[in-house]
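Visitor: Each structure below appears as structure tokens.
Nothing in this text is a laboratory measurement; each read-out follows from the coordinates by a stated rule. Values in this document were obtained by computation on a predicted structure and should not be read as measured data. Cβ atoms are built from the backbone, for glycine too; each structure is taken alone.
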Structure P
């Protein structure tokens, strides 16, 4: 509980998608899981199994680089934009480079849903606009008993 004058923030269920198609893929997923679970005001609730999938919308020269994907369910009382910025900082920390659109990546962390928050800005759209069209999101979500 906060002290008088301190604002208490509501904890929300957060759904995050992880993906990696640069070795060591398993290690990048594990590092991302750990770093996300260590965010302030955030705790890990559940994680799907890791699945291997083909890339979606990747340039032809990278089509042979399969992804490992996973869905995480967290609870966080961080504001959505702060959570998103910290999530992108984790990508940077794990060596994510954005030189080729949809090119190979050490880690890709997508914020799929943040409680019932709905927003659309240059920086963040919630819920994720293409999540329902992506098997690598929907299949692990079904495993966890979640529906978007």
Structure Q
């Protein structure tokens, strides 16, 4: 369940990644389309962190990473980092499912990384709220 695309020798197309998400194909496409509308955002298909992570879509604004979206069998996972202050700014507006990911984030400096698995439409609005914070912080800083 939720296997990733791990064959490093075969780079998938975006369409193949979307199809791999199975039941969540439409949400995978929706989130990537939504990110493409962020000013200065650029996507690239990458195999960034080795065989445990597999193929994903890296989203950047200028040179700063916004998130990685990893295609999975019938799901996908968004990996992103925010500061503690950024997480707390929307924490109480998020579903319990999302709060769990924040509560169990991988600590890194002031904040940490979440690996947010999207398995249904209920999860998409919360990840957009978090990504909005990330994109806003990238757009307003002098990079």
Structure R
């Protein structure tokens, strides 16, 4: 099974990884994992005055902060994974990666906002579920 694992470095991503490691059916060579992390874009006016190399370095450093512990987690469990870093709005980027990669499943952690919280704050998970054509496994 091709599985896309969306991470943001939050405690909710850590819970999702704990769930993954606690269930043997998700581990092992039977699955092909791709880990995706989306770095929020620097506002256009600020990005216009920063040289491209500095901006690219910033995005990579931000991604590395999140992906380094994920790589360690996957390596300790002998899980081979590919890592994808995108820049922009999280729900749109995750949905695009899921569609382009022809994944069988998307796993992600969820904050578990109440209905009112989702209305006021929005929810990446809610937007991904609404726009994604593949099954989404939310871990709270």
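Visitor: One of P, Q, R was used to calculate distance in nm of label points 7 Å out along Cα→Cβ at positions 25 and 49, giving 5.5; which?
Guide: On the way: P: 1.5; Q: 2.7; R: 5.5.
Here the read-out was taken from R.
Visitor: Given structures P, Q, R, which gives the highest value for distance in nm of label points 7 Å out along Cα→Cβ at positions 73 and 97?
Guide: Working: P: 3.7; Q: 2.1; R: 1.3.
That would be structure P.
Visitor: Upon calculation of helix-only ellipticity at 222 nm (-39500 (n - 2.57) for each DSSP H run of 4 or more, over all residues; to 500) from the atomic coordinates, which of the structures P, Q, R produces -15000?
Guide: Details: P: -7500; Q: -10500; R: -15000.
Comparing all candidates, it corresponds to R.
Visitor: Relative contact order in percent (Cα under 8 Å, 6 or more apart) computed as 23: which structure among P, Q, R? Don't jump to the answer; show the numbers that get you there.
Guide: Values: P: 31; Q: 23; R: 36.
Structure of origin is Q.
Visitor: Suppose Cα extents along the principal axes in Å works out to 49, 37, 27; of P, Q, R, which structure was it derived from? Before the final figure, lay out each step's value.
Guide: Numbers: P: 58, 30, 29; Q: 39, 34, 26; R: 49, 37, 27.
The read-out comes from structure R.
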